[in-house]
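Scrolling down, you'll hit the structures one after another.
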Structure I
Amino acid sequence: MAANATISCAAAPVLHVSYVKSGSYLLWRAFDLLFRAAGQKRSFVQNHPIQARRHDWPEFSIEQFDIDQVLVQDEGVHWQVEMQHVEPIHDLDAYLAACSHVWTHSFLCERSWEVYPRFPRVCYIVRDPRDALVSMAHFARTPFMRRYHPHRAASPEEYVALELDAFLGDWCRHAGEHWRARRALGIEVLRYEDFVADVPAMLRRLCAWVGLPLDSAAIARVADELDPARMRAQSPQHVRQGKQGGFGELLTAAQQARALELCAETMRRFGYQV
């Protein structure tokens, strides 16, 4: 894994990018625990006055008030707490210096080519889009989503029926554009399926990439924290099962065929056997 620039990891954070419901929270949690274990955790949002308002939004899931998340658009770069608080970043250097790792779901745009190289390390986590769709179909029915992003679907099955083409079309655009830009932008590609198949191995890989001086015992402790049952107990709205290949339980045969029609070419680029 190569860095994008000569900036040290102490001077600027890791950027981890993903499409929605593609392992974003797992990767954020892994980085959070690894940086903490190494004594290198930094956060802009966790030290911002907005922390006094973290109980103003009921039903928030996971640690939205703990995640340094950015929105990259041609109009500018913003830090955000989900979509309930979006604020422009006027001094990107100061923001980067305050963070150890930053998460974004943003699509690539012209400004991305200015922002991504400001991070010494950028990675993209990808997930089988059929499983991502199923995860989103269930997530849409959580209390958080029903309060802040209500959808007319009354069940996961109805969500899939209504959103399959749009969701998977956006996946192809998001994943495909990052794949094509991976060399130019120095993007390291991670697969969610590889992560969950061998969590300690992925943690060792991340440590080596970032340069975090953690021994096997420290990595094992982080791996224990990433146990699906423990994460589900901590964030029940966001972590459901996290398994691979579960799309067959929800998508009909016709929907599975349509998914491959839309996504097979892009999936093959990431090494998925379809």
Structure II
Amino acid sequence: MTIDAHHHLWKYSAAEYGWIAPEQRVIRRDFLPEDLEPLMHHFGIEGTVAVQARQTLEETTWLLGLGEKHPLIRGVVGWVPLTDGAGVKRSLQQFAGNRRLRGVRHVIHDEPDPRYILRKDFNEGVSALREFGLRYDILIFERHLPAAIEFVDRHPNQTFVLDHVAKPRIKDKIMSPWDRNMRELAKRQNVYCKLSGMVTEADPQRWTPADLQPYIDVVLAAFGPRRLMYGSDWPVMLLAGDYARWYGTVTNAIAKLSKAEQDSIMGGTAAEAYGI
């Protein structure tokens, strides 16, 4: 199965999606399954993972409902209040009967505290996920990698998925210390990595596949095809180009690999990591 392991859906409103800036007009509108499905069919993508874009239980419920109506959505990475003490388990129990909930995410990189991921209450919430068979998606900037490594080490039996290759400074062509920290994180076999979200970290108007290749090479060498998965970050990626250009960039970048390795990146890894 070919899987897009990272996309978003939303009914846009400025109040609910304040992180979308006024100048980002191309994504200041609704993006619904009716917009997603023709695109996925065109590229032969048979399954997707819808990822939270708002930190509300309401959105998690809404995404799961869309999954029930649209079989293309094989999994959902939602949001629950991980710092809410006993409330975490209540929220997780609310969704426990829905197998489409495959993971949970919190927008760490927007937190003012650079070490938020190491907070005691947050870690207690993450510790509850394994009981419910849920993964945790790590959304950070590259500067958060040292703390993220320490965080992962606190949960050796938890499955983690690193989003957007930890958002390196591609626009500035800076590799270090991102590359070293990624290699260190990849030593933890319970961590997978999404090949996604890179074009918006490059120069949105001028990026080329050659700008991205050194970063792709690092994660490919560090995680290997078995723990690296394709994701588009659609529709956010529309800020830096269309779906065809990103899909082509990834497939060309991995064309030198064996067919089995390419199949892992384009679907097999996501199926394994998320259990879909």
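Only the coordinates and a few stated rules stand behind these numbers; no lab work does. Since we're looking at a predicted model, the values are computed, not measured. Cβ atoms are built from the backbone, for glycine too; each structure is taken alone.
Which structure, out of I, II, was volume of the Cα convex hull per residue in Å³, for residues 128-215 alone derived from, given a value of 141? Structure I accounts for this read-out.
One of I, II was used to calculate P(r) over Cα pairs in 5 Å bins from 0, in percent, for residues 120-159 alone, giving 6, 21, 24, 16, 13, 10, 6, 3, 1; which? Only structure I yields this read-out. With helix-only ellipticity at 222 nm (-39500 (n - 2.57) for each DSSP H run of 4 or more, over all residues; to 500) derived from the coordinates and found to be -10000, which of I, II does the value describe? Going label by label, the one that fits is II.
One of I, II was used to calculate log10 I(q)/I(0) by the Debye sum over Cα atoms at q = 0.10, 0.21, 0.22 Å⁻¹, for residues 24-111 alone, giving -0.25, -1.12, -1.21; which?
Of the structures listed, the value fits I.
In this comparison of I, II, the computed figure 4.0 for distance in nm of label points 7 Å out along Cα→Cβ at positions 56 and 264 is attributed to II.
Comparing mean count of other Cβ atoms within 10 Å over residues 16-23 across structures I, II, the highest figure is found for I.
Identify the structure, out of I, II, from whose coordinates relative contact order in percent (Cα under 8 Å, 6 or more apart) was calculated to give 27.
The correct label is I.
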